[in-house]
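Here, each number is a calculation from the coordinates, and none is a lab measurement. In this text the structure is predicted, and so the values were computed from the model without any measurement. Cβ atoms are built from the backbone, for glycine too; each structure is taken alone.
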Structure I
Amino acid sequence: MTHIGATTEMVVPVDLSLAEARRLLDKRELSAVELAEAHIARIEQVEPVVQAFITPMFEQAREMAAAADETIAAGEARPMTGIPVGLKDIFCTVDAPTTAASKILAGYRSPYDGTVVERLRADKAVFVGKLNTDEFAMGSSTENSAFFTTRNPWDPTRVPGGSSGGSAAAVAAGQAIATLGSDTGGSIRQPAGFCGVVGLKPTYGRVSRFGLIAFASSLDQIGPFTRSVEDCAMILGAIAGHDPRDSTSAPLPVPDYAAGLTGSVRGMRIGIAREFSAVEGMEPGVQAACEAAYETFAKLGATLVPVELPYSKYALPTYYITAPAEASANLARYDGVKYGLSSEAETLLETYLRTRGEGFGPEVKRRIMLGTYSLASGYYDAYYVKAQKVRTLIKRDFDRAFEQVDVILAPTSPTVAFPIGARTDDPLQMYLADIFTIPANMAGLPGIAIPCGFSDGLPVSLQIIGRAFDEATVLRAAHAYEQASGWHTYRPDIARLVAR
């Protein structure tokens, strides 16, 4: 690993944080074109190993960077102007294919941009490419992509996490300063943890889902991957806010998240849930790193408060009824008639069956079948309705806890990144990778994953969960810990990575 300290003689563009790049761009000490070219060169250098990109967008990036330089010269720069950004290939874009890492969307180009893409484009961000994901965001390792498995920059024999594995790996490998992903059950926080970067899942409704290819509509949320909490605050400010095209988008003002990073948690009450402290399969190195992080918060002047979340133990089974049911309904639109793959047959029904049979991968088929079963007549009340009742109980647990505390700490994952292929034949073990992240999705709460140490040379991650629409407090707590610990300044050894 390498450590990015404060005393570098020469600016290395691919090592810059978003905040550092913003300052250099605004002072005209670095151009957006130079910054884009540096990241394109890094992508070309490491992509044969990392495989984070489904669709590089180099020509678009060069054009966008030139336009960003003009905006900066005119004194009209926004926080994201000229910043190289990667997009999980589950966001609709007019100038690049949108595949959701699935064969069934072969050849599909969206006629419109998703809202988050639209907002970044308006701010003159620079898109370097569309990033790999588990097919339709269904997975925890990016091994379910129809194209290839993305590899973890810390150890390419290991997974980067999922489903937003390409987004996490690209930031860790210096291929983009920031990326966007989606989080349905942990798909931002878990890969951020595995790749040693910062990943934020905002409150459900804080960021518009318009133009996001749906997996489970009551759970999906869009958020950023970055190298620091300050960077996360900056990009969240750019993409958050009400959107009338998304009926679940909250009509609430967006705070200045970056301005609220005071570096202090003195006087803050921080919850430690027994249910998150020890589970079967928890690696000792992960538990030790997270417990050390808890103590750091106490040394910074916060008060650690035990809280109880008894129904959180039911979050995983509740999720695997709710999410597949919603996926079953959402994925019914892929029929080979309107767009994407079409495997024609003699009858319309045979066309549907052949298209879906050839176009969907094994994990997507598994979840469609699970969801269809739980929605079927005779099973709906026993499974789906009961799951929604348990979901309400999970949310009430958090509501009670937040009457006592400002945020709750937990590990992001019970393990560090596992070897590629280790869990592909055991869906249950794969699903357990999200055991600590799913409760926040079920309750619609914001959560951030931040680096908190290493175990066996691989990153360990701490999760901070907050009240609904209180991303500001979550970010403030995360920033204070980050500044005190410095774990975010460690990066993979790129020279060693590409020499493999």
Structure II
Amino acid sequence: MKGLVALTKALADGATSSVETTKALLQKPDLVGAFLLRDDAGALAAAKASDERRARGAALGPLDGVSVALKDNILTEGVVTTAGSKLLAGFVPPYDATVTTRLKAAGAVLLGKTNLDEFGMGSSTENSAFQQTKNPFDLTRTPGGSSGGSAAAVAAGLCAGALGTDTGGSIRQPAAFTGLVGLKPTYGRVSRAGVVAYASSLDQVGPLARSVEDVALLLEAIEGFDAADSTSSDVAKTAWREGLRSGVKGLRVGLPKELFVDGMDPEIDASVRAAARRLEALGAHVVELSLPHTKYALATYYVIAPCEASSNLGRYDGVRYGHRAKDVKALKDLYEKSRSEGLGPEVKRRIMLGTFALSAGYHDAYYVKAQQVRTLIRRDYEAAFASVDVVLSATSPVLPWRLGEKLDDPLAMYLMDVLTLPCNLAGLPGLSMPCGQSKAGLPIGLQLLGRPFDEATLLRAAHALEADLNLSLEPR
């Protein structure tokens, strides 16, 4: 499967048609379990309309006719959206998410909805209520989570690009595990309107694709202020691809000692440090730095995120939409049975954690304290960005693990987010890109973090490193 930019060129040159490429993708078997639903009729209709526009010389832009998949917590009018939960099995939204609307306005062909950990709660896509998604590089291993379906779909060549959501690393970690580029934009740059909420102060929509330029192209389509999202920032839209080739000469790169954690896989450590040396050879200045409050980030996140989940998921009461239990005798019985039957164990675990932390007598000790520590974490990054332009680390401390290996150990699973979740707590942009491959053939990803709303620097640095490394990671 060609990447986004290559496909846009082929469509513009008339070397292929949208209908031709769309049919080929829809007929390709999904051996990794990436899709929960493929919208054949809708995708082919959109592809036909795109080809007709191009024939008239009226293409809507470079993405017109290009195949894209959406994580199944992004609303699609008339197309089932489940958020990976039995609670929403069969739910058909009456409207599109803003990012869906923007992709359609750009002419993108939406192939279908990809698998995820239920409500985005997980790091392996094994918490989906419907199916297991496999890593295209090794079908016995996880593609990461919670946007594992989107990542697997792109890596397996089932679509040219995809959107995921990132609450604590759910775009970047799957990108690292499947040899892709994944971007979590600055909180507020991309609208959350019409995205099934997990933790509202942390969630952000972003792209997954094969190259930095592909990711920049998708970001151009989905970013921008949205009055329907009260947390949307009114910042100017950017032609992200224009600055990609500016190089990294003089760029200041920080290596935080707290993000090179004990127990990190030695192959990952070596690959990431080698990539930092490549940036130095390209003209960047690499320095070590400290982010002292990072050691509290994991605990802080796993107070704030469950608290917000407890609040957000309170809307699923079995009355207005979603699963409704049968044979109930009273309203309270309806609530209890509907939620008990519809929600999976990990979602229940996080709701209970959040409900406890928000309860009378514990609110100040847990939730308020966590928000105070979150401020300290954000200030650490503000201080760091006074002396560096980007922060570089590994995306994940471990390689993709075998399916089922950590499923019965929630704490071990939570620890997998240790390098990615500080970015969400601080509201920063974060990008994961491939920097190598293990001896076993598994992708290794590095993470770049930047100042708020400075995605341009992240993309520029990543593009320079991508060109220098010249990796070609393909599933066996």
**Item:** At a computed 6.0 (distance in nm of label points 7 Å out along Cα→Cβ at positions 13 and 325), which of I, II
**Value:** II
**Request:** For mean projected area of the Cα convex hull in nm², for residues 181-300 alone, the calculated result is 9.7, so let me know which of I, II that is.
**Result:** II
**Asked** distance in nm of label points 7 Å out along Cα→Cβ at positions 173 and 333 computed as 4.0: which structure among I, II?
**Response** II
**Identity of the structure behind 3.3 (criterion: distance in nm of label points 7 Å out along Cα→Cβ at positions 149 and 373, calculated), options I, II** = II
